[in-house]
Structure formats: C-alpha cells, structure tokens
Structure 1
C-alpha cells in the first residue's frame, strides 16, 4: 500500500508540474555562425524563454563558416543548419536526404555611392564591380541572367573583382570600386553610410517568372531525422517563427541584440532591422517551392553543372512540408 501511495503521489506531481519539470526537454543541435542572423534570433528565443515554453533545449554549435556547418550536419554533429535550397537540391541529387524550410528572403543588392553617375544596371558596363561570394554566387548569376535579357554580357563587359564580403564593402566605401554586389547585411551597412541601392536582387526575379520574394536560405536538416522527430521539428519551427515576429514588431529587442549585430551606430542598426524585417518569409511552402523551381532553371542555365550538378530540375523533396496543407 505504501508503494502504491508513493506511485500515486509521483503521478500527481507530474500531472500538476510543467512538462519540463518531469521530463527532460528535447535537444536540437543547431550549427550557428557567431556573427550570423540566426544568432540574433537565438538571443531573442532565450530572452523570451520561447525554447522553454516549447520544451526544447537548443544547443548552439558555434562554427566559423557555412562550410563548417555543412560538414557538421553531414557528420551528424548538428541536427539543423542554415543554408540554401540550391545546395540541398544538389545534395539530394547526389544521394543525401537533406530537406529545406524557408528562413529568409533577404537578398543582396548592387550598391553605388550616393553621387555615382550609374543610374541603371546597364550602366555597369565598363565599370569596376565588386562581387561577393565568387563566380558561382547565386546573386551574381541572377544579375548576369537579368542583364543578358537586355543584351548585356556583364561578366565580359565589366571589370569584376571577387572577394570576401567585408573586404569588398570596404573597397567600395574607399572608392576603389564603382559598384558592389554584396550580401544583404553589408548592403544595409552601406545604406546607413549614404550609399545608394541601385537594385535589389529580389527586384530581378519577377521577369524570370517568380511570383514573390523568394527565400533563398532556410533551415536544413536530414529528412530521416525529421521523420523520427516530426513534433520536435514543428516546435522548433514554431519557436523560430515567434522570434521572427518579435523582431518584426519590437524595436526594443533590436536594442537588446545590438551587440550581436556588430552595428557601430543607430543608423546601421535601423538599416539591419528594416532589411531583416523585409526578408521574413510570409508565403506558403508551396509558393516558395514553385518560385524555387523557376529560379533553379535560370541558375542551372547560367551556372551549369559546376553549380547544380547533373540535375536539370529542383530535386523532389527539397522542401520540407511541415503541414500536409502546404
């Protein structure tokens, strides 16, 4: 009788206490760049205890680069990382069972000094253009494809300098380059210094057939792992969506994460905030995937096998469907 009584007391305690007090929270190992935007979201998640509310323990595996994240994911040292659907599709073609869920549609832009005589993209002919990410950078390929429609072969009709984003942003700021195509956060920092946004990459997508802002990067994870942890994945995605909504509406939280952004002043922080908010995905996964299929063909045509591998189309299963209605 005493044993039964103790058992009943234990069961009652688990019934009235929070789930996390009776059972250990499930852990998600996330590969995170210390200076990346996902680190901003993680700070918001922890500040508002969104992870605890969802009974999740997010173990941030800090890494130096996206490539290190890919290695960690494939080696089983991380469950989730942030990368692009193009890489996921290529990996699936090669046999890896990775899948993708939209994270951000914030894209790069072509930036020029405020007083630059360059008024249109066609004016880049004969100019010095800094391109972040290298010859196979997706934004660079989309820019080339867009200008080809107007008869401009930018790769051969401009002087192209490839390099790391910080270095190229500095060269543009110092006047060594006439224009720069860089990642969105570096463009936002240049905007805060008075540089002019000649064109955002998102502005180039509609003529190709894209119906809206397309999230090029997303959460990437193994589909077999997701199949075994479907509820955990759903809770993780819900938590990150809540963090995004907080950053979409709360200026105070931007002040809290300001040290993580590296913004040197309020103008830069505001620019980061505004461009980040523009990039929060608002469409269904089905809409995102439809546009990705369109853009995949464009990128495959100009980037070739070096970019996409042997597949002419986006690999089936690239997009994770969290809800059967997506």
Structure 2
C-alpha cells in the first residue's frame, strides 16, 4: 500500500516577505531621521551665528533700555528694572525731535537722489557702447572703498580752509562756505557724501534689472515711432518697478542706520545740526564721561523698530513678486 506524500507549503518566503514589509516603515523612519539630522547639521552653524550676533545683542539692547544702568551696575549686572522710563526720557528730550527729523531727511533725500542718479546711469550704460564696461567698473569705486576712507576724503574736500570745494567756489567768485562747521550746511554735506557712496549700489541693481527686459519690446516701440522718453515711460520704468521697489526698500533700511559716515565728518554737529538717531544713540551711550546706557539703548530700539517696519515691508514686496 502506497501512502501519498503530502508536502506542506513552504512558509519561509512568506515569512521573509512579511518581515520585509514590517521593516519598511522602520526603514523609512530611520531615513527621515537621518535626513533631519543632516539638515540640522547644516543649519546649526547658521543658527549659532544668528543667536550670537543678532538675537543676543538685540536681547541685551532691550534689557539695557528697560533697566537703570550706570557704569557700576553695568559691570556688576545688578541694574534695577525701570520699565518704560528710559523711553519716556528719550521722547521728552529736546534732542529727539531734531534727531528724528534729521534721520528722515537724511534717509529720504539720500535714497531719492541715489535712485534717480543710479537709474539714469543704468539706462545710460544699457546702450552697450565700447567704454561701457570700463566706466561702469569705475563707478563702483565709491562702493568698494572702506567707508572711513570715503568719509575722510569728503571731510577734506569740505574743509572750510583748505578744501577743494571751497577752492572751486572761490575760483567761481563765490564766498567761503562752512560746510562742516555751519548748522545750515552740515546736514547737507553728509547727505551729499552719502549719495555719492550709495549711487553704485543702485546702479548695479537697476542695471541688472534692465538686462532682463527683452530687447524686442524696444524694437517694436521704435517701429511704432516711440521716442526714447516714451520707451522709458511705457516700457523701462513699468517693467523695472519690482527691482526698483527692492532697491528703494534696501536703501531705506541701510540708510536709516548710517552712523560712521556722519560721525567721521561732523560727529552730529555743530551742536545737533546733523545729529541722527544713530549718532545720538552713540553719544548717549559712549560720548560722555557719565554714559546713559538706558536712554542710548532706547534710542537704538526705536531705530531698530523703524528699520523692522521697512524690513517687513521688503519681505512682503518680495513675496508678492514671487507669487
């Protein structure tokens, strides 16, 4: 009698497949965890840099503005909390009004002329004549020079006794002008110097924007009989509007905090004729034998708040352009 042999089905492959299927989510989790750790390793140096050089200084400045610091308490670190007292002191100070006004005049006049001259030069260099690259490179010199060199050079040029500007005015029959010593001319002098320094930045950004405008539009406009001014008004300026917005907003944020140029040329004087929020903050905190750390930090906080408003406006404009 023959007994039929019945083979049991092999379960090993099924078991292996089941094990493999069970391990798949675990493998995916390990892969995601590894990706997060890799991303964190790349981001950590940036976060450390931001924390050390941005977050902590901002925190310390806010802490200074909310406490009654003296030289002793600044060293010991036991200054009493004073709340908004330093801000009230700053707002009630008679210097606040002129400093705020000078800051606004210095900022808006500077960026208006920087943008207008930079746009005119960008349109001029967009014609692609033979010496355009060389001249364009020469116009970058004010931007590349260290600011202390530029400010010292303008101080010498505006010197009342031996400056080249007064020499040229004397040659033209105009009397001597106290550019840096007269309350009527000190702010104008630092504005002129700041305009000269900021023109190359506007030139570079706006020239790059002009390169993205299709040449076919100008060719079609020429065939339709449009003049150069009509082409600029109907084609160049509207298509350059996004780049112009970014240029103006960055100029605002940068110009609001200009300190070194004014300090080297006039130190905010004579009197407070060219004092801005940046120079006044420095004078309160470090310009006297009895520094007022709290009010100086409060002025810095006000300046940071103004710059933050324009910075958020810049981010909003940038997101709108990317949408």
Structure 3
C-alpha cells in the first residue's frame, strides 16, 4: 500500500503536478522553427518540456518555466537535415532513437560524427553546427540549451542564402568533410573530441545509495560552466531520502518508470513518471525518487549548476 497517497496535502500535490510534463499531454509542433518554413528538407518537430529551447515559441503555456536550462524533444525524419547555425551558449543533443550525423564547421571545413542511442554531443559556444538524418528510421533526441532564454540561432549555411548541396553539407565544399576521429590532428577533430560522449565508453559509477550514474557533463564528464547532465540507472525497489539543491533539477524518464516525491512541513506527495515524462523541481524544494516498478528505470538528469555534486544521497 502507498502510505503517501492516503492523506496527501492538496496544495503541495497541486504544485508538484504543475511541475510535471506528461508525454501523452503534449503534441509535436511542426512549425516550431519559422526559418525552416518553405524548405521541406529542413522539416522537424519539437515537443517542449522546459522553456522554448531554440524556438521562438516563448508563449507556450504547456511548457514549464525555464531557469538555468531548457529541455525539449526533437523528431527528425530520414533524409532531413538542420542547417548549420551557432548559439551563444552550449546546447546538448542526447539521442534517444535512431542515428544522427552532427557536423561542426569552421572556415569551410566540416567534421561529422555519427551518434547512436544514448550518445550525446555538447555543441560548443559559437561553433557552427548542423545535423542530418541519413538513416532509415526517424531520430528522436532530447535537446537542452544551457540557459533559460537563449538568443535566436545565427545561421551560417541556410538554403535561403546558399546552394542546397552546400547547406546539406553544413558548409563544406566537396572534399572538405572529415569523419570524426578523437585522435585526429585537425583542430576541429581535436575540439569535437572534448564534447562527444559515447554511452558505452562512459564509466558506470555505483552510488552508495544503490543506483548507477553516468556523468555526461560536469566533473568527471565534459568540462562545463553551466549545467550538469547525467544518466541514472535506478534498479527496482531502490529509492533515496529527501534532498535539497540550491538550483533546479529535472528528471526525464527514458525507460521504465520513476516515482518522484516532494516534502514540506513533514508532509509528502509523489507522482509516478513513465517513459518520456518529466518533473522539474525548483531550488530549495526537498524531493526524492524511488523505483516502484518491476524493472529498472533509465533517467536523464539535468541539474542547473556546474558546481561539483554537493548532495550525498541516502538510501531510503
């Protein structure tokens, strides 16, 4: 029996639910990026969870208010691409389904890397980058921009101003595209090698509280001064006691289910998240997580600070 569900305080439960994004309650927006209008090869859809990301749809009332980061899903069909552009801040691509090619451009030369499920790239500030689906299945990925309200992207090789062949290659002239090689001598290869994360190459760390952590961004992962990003593996029956952060954090479930609870004045409430559901917890709010299901849960975890981990998780 779930003892927390017997006498949950209504006001606290309502606040918790206001910080939940349910996959089944959302719709993909095929007009999220007006700069793509009229270019079928650029079509992609966005589902917003926290903030608007790189979309100008800042008035979307279905998305949660951003603080230090945004989070959304992007759906890209085979044969489509995104034109080369840059941002003033880091932007991560975490692949959920499919395989995606990401290209970085500088002075007409491009390095392309192919990413698979649970691989990630943190696109560096002011670096021209685009992506393309050359596979046979759609790509679904989570994009997180490491600022609450990013500036509009600056396009470098958009088909509005450049030949389609050049735009599709992210600005590379024939013979100027190089495959990603983490040991390569080219400056772009060397730079990109610091920002690509292969899931199967990451160390799996067992937290003393009984769950696993793979650090993608932050101490032990990609060096960064904005947000930390990890992938958690929570076995069935494992949970932690309430903890507090001085910044917001977000749990985005990739596989399985996760119960997330809030505590206030000795009272507790909780909500269960399924695949592609999210909960964002504000700074200062005591909260915890637990896996009540019959299988393991895989969770993408974003924390609105680059500071080293200050929380010591205690097994519940």
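The table below gives the values:
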item	result
If FRET efficiency 1/(1 + (r/R0)^6) of positions 96 and 152 (r between Cβ atoms, R0 = 30 Å, to 0.05) is computed and equals 0.50, the structure in 1, 2, 3	2
For -14000 (helix-only ellipticity at 222 nm (-39500 (n - 2.57) for each DSSP H run of 4 or more, over all residues; to 500), calculated) the corresponding structure among 1, 2, 3	1
Structure (1, 2, 3) behind the derived value 1, 6, 7, 9, 10, 12, 12, 12, 10, 9, 6, 3, 1, 1, 0, 0 of P(r) over Cα pairs in 5 Å bins from 0, in percent, for residues 32-191 alone	2
Entry that produces 1.00 once FRET efficiency 1/(1 + (r/R0)^6) of positions 88 and 136 (r between Cβ atoms, R0 = 35 Å, to 0.05) is calculated, selected from 1, 2, 3	1
Read-out volume of the Cα convex hull per residue in Å³, computed value 300, structure in 1, 2, 3	2
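Bear in mind that the values in this text are calculations on the coordinates, not laboratory data. Just so you know, these numbers come straight off a predicted model, no measurement behind them. Cβ atoms are built from the backbone, for glycine too; each structure is taken alone.
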